[in-house]
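Below you'll find the structures, each written out as structure tokens.
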Structure I
Amino acid sequence: MRRNMHGRSVRIDMELKQVLVVRSDLDMGKGKIAAQAAHAAIAASDKSKYRQEWLDCGQKKTVVKVAGEKELMAIWQRARKAGLPTAIIEDAGHTQVEPGTKTAIGIGPAPEDDIDVITGELKLM
């Protein structure tokens with residue numbers, strides 16, 4: 001048992017987290033990066049069976065970067081193949097990137113060890 005951010009006791013059998021993977025080659029501004037990561041976080045969490053437990057325990061997340069679309073898609077495919085909840089974000093193209101540009105992915109929330117196998121070597125954003 002441990003206490004969540006509201007002071008209530010919550011049973012935790014494993015550490016949960018979410019990883020947001022953002023492309024670093026698009027020259028997006030800080031606000032744009034934050035928006036794309038937020039889209040990925042919400043979309044992936046909506047697909048997770050661990051969502052409520054993760055919400056109750058502080059919503060641990062990490063934001064990492066990849067060099068381009070090819071690497072982004074490889075990470076996304078590995079996560080999907082592993083059965084992790086994933087979401088890929090394609091921008092609408094209203095501001096800094098072309099419509100349909102794949103900007104970010106969300107993975108999890110899921111067990112931390114399962115995600116780290118796929119994203120553990122990526123550098124922080």
Structure II
Amino acid sequence: MRRDESRYPRDWFRIGDKELARAYNLLHLGDLEGAGINIQQATEKYLKGYLLAQGWELRRIHDLETLLNEAMAYDSSFEEFRGACQKINQYYLEERYPFIIHSDLNESEINESLNSAEKIMRKIREAVER
């Protein structure tokens with residue numbers, strides 16, 4: 001049986017918060033790729049939650065830059081997060097597909113992305129809760 005995804009932003013934020021906590025736990029364990037994918041997933045969940053709050057029709061999409069572009073239709077100030085979304089987007093591929101060359105992720109980069117994700121998530125939560 002196919003289950004329908006929630007259309008309630010708070011449900012997406014709840015899952016995004018769990019993903020962010022997982023990222024911190026995985027970083028603590030030294031799993032940089034795992035932390036990266038969870039940062040990507042947390043950011044994706046928050047962007048989708050924001051868009052749903054604006055009346056967006058839920059789609060199966062994982063590209064943060066595309067989601068950011070759609071969010072900018074409602075608030076152009078999301079542009080400030082373009083670089084962060086482009087960087088975080090790369091983590092989705094790092095974890096999902098095996099590459100011949102080992103990942104060059106480092107703890108500093110992951111920490112920077114965690115900070116960026118938290119800023120995006122905070123902005124979204126504030127915008128939706130107004």
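Please treat every number below as a calculation from the coordinates, not as lab data. Note that the coordinates shown come from a computational prediction; the quantities given were computed from them, not determined experimentally. Cβ atoms are built from the backbone, for glycine too; each structure is taken alone.
Given that helix-only ellipticity at 222 nm (-39500 (n - 2.57) for each DSSP H run of 4 or more, over all residues; to 500), derived from a single structure, equals -10500, which label among I, II identifies that structure? Walk me through the numbers before you get to the answer.
Values: I: -10500; II: -23500.
Considering all the candidates, the number was obtained from I.
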With volume of the Cα convex hull per residue in Å³ derived as 116, matching label from I, II:
II
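Upon calculation of distance in nm of label points 7 Å out along Cα→Cβ at positions 48 and 88 from the atomic coordinates, which of the structures I, II produces 1.4? Spell out each step's value before the answer.
Details: I: 2.1; II: 1.4.
Source structure for this number: II.
Given that distance in nm of label points 7 Å out along Cα→Cβ at positions 24 and 72, derived from a single structure, equals 3.1, which label among I, II identifies that structure? Intermediate results must be reported in sequence, preceding the final value.
Working: I: 1.5; II: 3.1.
It must be structure II, since only it matches.
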Working back from 36 (relative contact order in percent (Cα under 8 Å, 6 or more apart), computed), options I, II, answer is structure I
